[in-house]
Structure formats: structure tokens, C-alpha cells
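Quick note: the coordinates plus some simple rules give every number you see, no bench work behind them. Note that the structure is predicted; figures quoted are calculated from it, not measured. Cβ atoms are built from the backbone, for glycine too; each structure is taken alone.
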Structure P
Amino acid sequence: MGYVIATANMKGGVGKTTVTVNLATCLAKNHGKRVLVLDLDTQISATLSLMSPVDFANRRKQRKTFRHLIDRVITPEEKQKHTIQDIIQTEVCNLPGLNLLPGDIDLYDEFVVSELLHQQAMSLGEKDFETVWNRFERILLAKILEPIRDDYDFIILDCAPGYNLLTRSALATSDFYLLPAKPEPLSVVGIQLLERRIAQLKDSHEHEAKIDIKMLGIVFTMFSNNILNGRYYKQVLNRVYQDFGDAKVFKNQIPVDMNVAKAVDSFMPVVLSNPQSSGSRAFQQMTQELLQKL
């Protein structure tokens, strides 16, 4: 069984998706790993970083997106046409070992889920709705991934900003979480908020099943070495080192590199579209550091 890693931060715009797809690509391309990227964000940024909008639209029309796997868990009595193996797009960007479970712009309806779980609680005689909800959080992604979990060395979950149902389920299912952040105060606040949420998640589930997720580390993205920003960034970094310790901060930082942004236009990660760029080299070094941490 491989590692399941959630990429998360409470704040958006910190480079979660960019880290996810480039890490996954480096693991497959440079280290021969079997990797699955699962897009849990309705912005589908990870999906569109690995396939064109036309290809995504065709898969959505064929009902080959993550949404239909969620539907199967929420309403198991309904017949579903495709298995998870059918929905996974293999060898994305023509890279052997790199697979994608495409997200969707419409993943689930919170009201429908709440109504379903309330009905389940009533039928089972459960007086504590929170217990039923926590159980659903814990099994949702675990149940979806169960048939293919042993097929991969790494399954990387690209979480949406904030703390919704899928992010909580991703954290409950994962072995580790990776925390991308920009070297700025609000991004640091996002780190602290996520740490607090994870502690609460562990506490809320401790009576039913232990959640044993661990922080793999904080990866700083969009890093600039110019003198003006360098002094400011150093202050932010020192604060993070004080709060979390040197061991929890990746030594390899992802620099500001226009090639990283331009790669989105080609629907492939920068480590494939421009492997000699500074951003690509940083992702390669970060991946090596991650493997050493594991």
C-alpha cells in the first residue's frame, strides 16, 4: 500500500494545485512511481493542469468524473455505469505512471448529504447526529479509494481552500498532509488555522477510530530573492520556524517563475513543459526532499 497525501491550506492562492501536479509528475517521471492525482476542488485546477478543457468536457459528458463516485456513496441504491478504474485517466500528459481522477465543477449537495445522513441516523436509532456525520466523513474518500489504493505508490489529494466535507474526509483518509504556503502573514494564518482544524478533527473522531495523519512539511511557494522582498520573507519564515521547527519546513522553496504560470496554457505541469526552468528545478529538488522525509 502506497502513501496517501493531502495537499491543503485553509487559504486559497498559495500554490496547492501547482505543488500537487508538479510533485506528482516528478514522482512519476524522475522516480518511476505510480501516482494518482485526485482533484477535490470544484475549481478543477488540478484537472485542467493535466488535461485540456475539451477533454474534461468529454469526460464529464460521459459521467467519468469524481462526482459520480461520490454519488455512488451517497445514494448506493442507484446503479452507476462506471467503476473508479473506468473514471481514472491513465498516462496523462503522455507520462507513464501519472494518472488523474478528474474533479468536477459540481461535486455534491450539502443539503442532500445532510438529509441522507439524518435519515440514516433515524433508521439506526442514533440520537447523536454528529456521530453519524463523523462516520460518513471518515469513510467517504476511504471507500471510494479502497478498490485502487494498492495500485499506487502515491495518491495525492488536491484539497479545496477552507474546510469543507471533502477536505475533512481527505485529511481523515490520508497518511500525511503537505502544506503549501506563500511567505506572507495571511498565508501563515492559514497554516495555523489548518493545524487547529486537524487537531479538532482528531478529537472529534477519537471515540470511533483514530485519525493518524501527520504533517509532512510546509512548502513555501512564490518565493522571491530580491532585497526588498527577501527581508520581509525572512521575517515570515522566522515566525514559521519558531512555531513549527526547522524539520517541518521544506528547505527547498519554489521561486517566482513565469514559466510555472505559463505551463497552465499547455495543460501540463512546468516540469514537463519547461524542465530546465528555475521553477522546474525547485520542484525536482522538493520532490527529492519529500522522498527523504518519507
Structure Q
Amino acid sequence: MPLSDAFLQEQLRILGYGGPEQIAIGMQGAVFRLGGGKVAKIWFHAGETELRTLSELYEALDGQLPYRTPRVLELHHPGPYWVTIEEELPGVPLHEVAPEFGTPGWKRVRDCVVEVVDALAQVAAPEVLRRTSVLDETGPFRPGGVSWREALTGLVQRRAARFDTRMVDDFDAKLEALLRLLADLKEPEPRLVHGDVTAGNVLVDDDLRPVTLLDFGLLTMAGDPVFEAAATASVIDLWSPRAREVEATYDAAFADGLGYDADQLLLYRCAYSLIIANAHDDDPYDRDSHAPLTAKFFNSPQIVALLSR
């Protein structure tokens, strides 16, 4: 059964917060405005240990980016889900004010997103990321001594095992080629990878300048900034019928502005699409799976050519 808003609001009333207003919902949980400069996040999957580690991550990131980042004030367990009380941060979600892709004003959106990706790439990965997990996994994504390439290929293999391979032509051969190409990449310096730079997680001012970056933790890792760029180009307008055009436009901006390699962006996008394909499997709101989008991507001529080299 999908969760009801009334049930979630009741969890906050148990904590003494009357009349909470839902302002966002995602794979990780639902966010409510409480008043007094505070918000509450009800976490659908995270437990106490994970949330205390996330709080450490937020403390480590405080002041490291030119934007505000979350800070956990309190941690509670009023019912089946854990709840964090956090500061309410400035700005409005980019998706609420962004001009439509392809219109003259859309270049401001592109520049905003490229700026955020570049800012993340300047931050050295904090030590706490050696202890954090990704998605619904329980073990650390990249514990001490594990290389980026080893950690990423392992994650791709684990997520591929959950994927309905019948949806992709010659899936096993494509997966083998993907893993081989990932293993051949040069090992990068570990930088902060947010992993979920969506138009809902970037808060902007009236001029579409980023002021706040939200929701670390879903796929936050110590890794390669090029992976961040590839993932962002995919997820920033994931459900758009023009998704391939959006990705190509961002790839051009990342190549021209940040010097990222086009083939490496495409390779990382293959990995990312498999990683998130079944991320909604246990979503209590029963939202759509990404699996059909991943299958369409892997069956496209561009990816067939990439994985046939």
C-alpha cells in the first residue's frame, strides 16, 4: 500500500509539530515545512546508523561549497520511519522556475547546473565517505583501500543482477564490455560526488543562481567528477521526451567548459543508468521504475556502438 500524507503528518504531530506542510518528496523520503526555520525529513529506507553518518557528512561539508548544504539538528524515531529535523535553507527548486529546454532562457539553467557540478569537483572527498553506503545497500560503497574503479564496477555488477536482462538485446555482452571499459579507466583523485544533482535538489535565487544544494546520501561517494557530470545530464530532466537532446547539450557544455571527455561521459552514463534502473523497487509511493528508460538507452545505436568497440 502506498503511504498516505496523513500518516506521514501524524508522525510529525507525535513529535509536537502541528500542521506540517509537505514541500518535497523523493526516493529517499518526504520533506515537510515545520515553521520557525525548520523542516522535517521522513526517511523511507534509512536507519539510525546511516542517518548519524549522514549527519557527519553534512558537518564535514559545511562551508566546503559556495552554497548552503543541509545540517541535521535532531534525529527521532516516532514510528516506522526515522525523522531528521533540519534547517530550512534558502532558494526555490530549480525545476519550479526553470525555462523549458530549448527556449532562449534555458541557457541560464544549463549554466547553473554546470556551475554546481564544477563546484562539487573542487571538493576533496571527506573521510566519512569511506563509511557511507549508496542506494539501499548496507555496506560502505568504497571503504579504505578500495579504488574508484573497483568500487564502481562492483556496484554496477550488483545492480545489474537485479535488472530484467530480457529488456536489453545482448545484455550479457554489453555488460561485459561496459565492465571492461570501466576497468580500463585511469584512476581519478577522489572528489566529492553528490550523485543526485536533480532540478529539485538545486535551490536557486531569482536570477537562477544556485544558493543551496540538498539531499546528499542517495548516491554520494568519493569518486570521479566526470561520473557526476554524466549522471547529472541524465537525471536533470530524466522523464523528458527530449532526454537524449538534453544529455547531448549538457555533455557539450561539460566538454567545452570543464574539459570532460565525451566518450567517458557516455561510458559513465551507461554505468549510472544501470545503477539507478531499479532504485524505485521498494518505493512506498509506488512510483515508476527507471528500468524501461535504461533498456531504451542500452538498445540505442549510440550505446550499441560504444559497447561494440
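Give the label, chosen from P, Q, of the structure having the highest value of FRET efficiency 1/(1 + (r/R0)^6) of positions 39 and 199 (r between Cβ atoms, R0 = 25 Å, to 0.05). Answer by largest value of FRET efficiency 1/(1 + (r/R0)^6) of positions 39 and 199 (r between Cβ atoms, R0 = 25 Å, to 0.05): Q.
One of P, Q was used to compute helix-only ellipticity at 222 nm (-39500 (n - 2.57) for each DSSP H run of 4 or more, over all residues; to 500), and the result was -15500. Which label is that? For helix-only ellipticity at 222 nm (-39500 (n - 2.57) for each DSSP H run of 4 or more, over all residues; to 500), the value -15500 is produced by structure P. Structures P, Q were compared on distance in nm of label points 7 Å out along Cα→Cβ at positions 7 and 271, and the highest value belongs to Q.
Suppose distance in nm of label points 7 Å out along Cα→Cβ at positions 95 and 215 works out to 2.7; of P, Q, which structure was it derived from? Spell out each step's value before the answer.
On the way: P: 2.7; Q: 0.7.
The structure behind it is P.
Out of P, Q, which one gives 63 for percent of Cα pairs over 22 Å apart, for residues 63-174 alone as computed from the coordinates? This value belongs to structure Q.
The maximum of relative contact order in percent (Cα under 8 Å, 6 or more apart) over structures P, Q, that is, the highest value, falls on P.
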